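Down below are the structures I want you to see.
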Structure I
Amino acid sequence: MWFAAFSDHCSLFPTAAVIETFKNELKGFSTSKGTIHFPTDKPLPAALVKKMVKARLTQIESKKKP
């Protein structure tokens, strides 16, 4: 999972699978296959970001198991 900041938005790159999992909660945000844009003029949805990070960690851990 990566992030980047720009003059008019912050981008989060959680993978396409995470975006698909949270697509209903991401309505209202600009998304592409692997990117979410959060506008800088609104508060970051911290609870949603935290849930997406946890989902991504779960994906990573599941790939480690034989």
Structure II
Amino acid sequence: MKITVELDDATMNELMAVTNEHKKGPAVAQAVSEFLKRKKAKEFGRLLMEGAFDYPAPTAETERQGY
């Protein structure tokens, strides 16, 4: 999907440098994908901390075994 986004030159240059992309479109797409991954991970962590899942809490034994 194509969209139009207005970014100042300094922000776009920084984004391209951080993403290591040479074109604007892929740089923006990578930034948006990374942002969404981080939001989902943060939400998952919040749900884990609230006990929304039935996963047992790790113990010293399970951590030594790499589970």
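Quick look at the numbers
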quantity	calculated
Comparison of I, II - label where distance in nm of label points 7 Å out along Cα→Cβ at positions 2 and 18 is highest	II
Among I, II, structure where helix-only ellipticity at 222 nm (-39500 (n - 2.57) for each DSSP H run of 4 or more, over all residues; to 500) as derived comes to -12000	I
Origin of the value 54, where percent of Cα pairs over 20 Å apart was derived from one of I, II	II
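Any read-out appearing in this document is the output of simple, stated calculations on the displayed coordinates, not a laboratory observation. Remember, predicted model here, so these are calculated numbers, not experimental data. Cβ atoms are built from the backbone, for glycine too; each structure is taken alone.
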